[in-house]
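J.: What follows is a set of structures for review.
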Structure 1
Amino acid sequence: MLDDYKEEQKIVYQILKNAIKKDRLSHAYLFETKGNKNAYNMIIAFVKYILCPYNKTLKTDCGKCTQCEKIDKNIFSELKIIEPDGLWIKKEQLEELQQEFSYKAVEANKKIYIIKNADRLNESSANSILKFIEEPEANVIALLIADNLYQVKDTIISRCQIINFNKNQNNELDYIQKLQDTIKIPFDITEDTDLLKEKIQNVITFINTIENKKLDSIIYTNKLFHSIFKEKNEIIFAFDIIILYYKDIINEKINQKKEFFNNYDTDDIKNNNTLETLNNKLLISIDTKDKINYNANTNLLIDKYIIDIVRGDKVEEDSWSNI
């Protein structure tokens, strides 16, 4: 059951459970598993939670009921699993999927398809599935899985909600309280911390995209930042997280312990940047946060921020004069 992963993958669990509880399921998810051996089992548990009619009851046999057993055996009519046929996922496989999913669901009120190894979608197969992901039939949910997010086609990434698994499966101390004590939280988290953890995940995805996609990340700015952080206090919160994130990476770079983000894999950023560059990126982030307080054109400011982070050079004061 999905609750089995509550401690192992706290952030992923809360994002998925919250989406179901609040009826905010996305039409398409892209799961970056980072080699986590339990990731696929958790995704299947998520599928069961959506499709099984007992998911909101107190029945103790949920997970072992007929529906769940059929999902485990891959014979549930409303679930289709696509895997590479040879080296690549073929266009014909996806055309067959779309044909099957054009029919009305009979065993559940939703239909779900899983694409394993989504990085094996070549140009032809990716183009074949794009419109189906972007404009799905009613009650159709796509779950794409890849070990490394940045090996997936950009056109696919831009159409999915990104969910990042924690590579380290050790239980970590909850950092939420420490964040609450350190920065101002502009969200109501009096009942639970789901929303806060989701927003933190959004920030980390944004900065990781910049680090990996470089200047190409500008095309994702609206989806990954502006549509999520709209008010000034929310944007400042995002930059507070970015600043703490870079501070933790710098700590790791100099063989010190992270303070906040032990449950995030920061190895790529740490290894792909010198200590000087990381320090510069931290200063750029702090400088940008300061500018947000009195700059009305946040869209331009964020674009400039991306450019400066990609450069990795310390920004001089007069470089902002035309913003």
Structure 2
Amino acid sequence: MTTIKDIAAAAGVSVSTVSNVMNHKSNVGEETRQRILRLCQELHYIPNAAGKNLKTGESKTILFNFGDFDRSFYLKIIEGINDYAGDNGYDLMICTTKSCEKYMHNKLTDGCIILDYRMEDKTIQRAATEQYPIVVLDRVLPHPYIKSLVVNNYGPMTELVEGIVERGYRKFAFIGGIEHTDDNKERFQAFIDVLTKHRIPFRRENYFSGDYREQSGYQAAKIFMSAPELPEIFVCANDNMAIGAMNALRERGYRIPDDAAVTGFDNCERAETAGLTTVAAPDYERGYLAASSLIENIKGGGNFELMKLTAVVEWRKSVGICPF
């Protein structure tokens, strides 16, 4: 493991100079500061937060754990977290599942925000204490020191599917995400409830279980295109899979929405460019509010009530009036 002495030796400066840079002090020249920061990144140096804790009683650092580099909406969430944390004097540490667990205690960080379906509930519940509050963004998890801050999936998905039915579509395919996640369960339940309400049949063979990544949407569409009859519309549990499905359809010469329509969920940056009808989740706001809630609870606020954020449907050219 790289130490502060290693960084000092590589930069040709004293250990105290590296320490001053790590603690954001202004008595170091900009050229030296940038050289030290670059070496920290290249040598994977992590400042000794535990040592800082022993002196101050707190790390002034919050942890964000996420688990999927393929989903661009994470960047908006991180931006929101970082903006609030920075404005309130907190540093942000970002980790993935395996490396995250060892930082989830108050000797290293003051609290944690989690958006990672791979992290088990019991791991999160074990880490959460009065001295180490946690905010989860991907599930509702009852616990006295865990706050669940989630997007209301059911309402906007209901609105989306109702709008699809009003436009005349009757032959549906559903490309789902990882089945055990709350997001996928709620989005699919809303989908099924609307079809049931309108007495529109849905066969299980028209459900494809994906993994929220673009390639799984692409593969799903290819499988559906091999069947005797193409669905009129592909309802996808997120934008990445929807974009993958659109790419597969266009490769085969199908026109969207004339030959088949497609919808997503999230409103990632590529959705508008692709003309994708989707549900716009407030990702920046979700990150900002998560950081706000976490820091409030780090300071003893005690606000662990469930918070659900609203999302809105964005109608674009990937859905029209059903021509069939």
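J.: Given a value of 1.4 for distance in nm of label points 7 Å out along Cα→Cβ at positions 80 and 296, point me to the structure among 1, 2 it was derived from. Intermediate values should be presented prior to the final figure.
T.: On the way: 1: 5.1; 2: 1.4.
Answer by label: 2.
J.: For structures 1, 2, calculate distance in nm of label points 7 Å out along Cα→Cβ at positions 8 and 216 and state which one comes out highest.
T.: 2
J.: I have 22.9 for mean count of other Cβ atoms within 10 Å over residues 288-295, calculated from one of the structures 1, 2. Which structure is it? It would help to have the intermediate numbers written out before the result.
T.: Working: 1: 14.6; 2: 22.9.
Going through each structure in turn, the value belongs to 2.
J.: One of 1, 2 was used to compute Cα extents along the principal axes in Å, and the result was 73, 41, 28. Which label is that?
T.: Working: 1: 64, 43, 37; 2: 73, 41, 28.
For Cα extents along the principal axes in Å, the value 73, 41, 28 is produced by structure 2.
Just so you know, all these numbers are worked out from the coordinates, no wet-lab data involved. In this text, all values refer to a predicted model and were calculated from it rather than measured experimentally. Cβ atoms are built from the backbone, for glycine too; each structure is taken alone.
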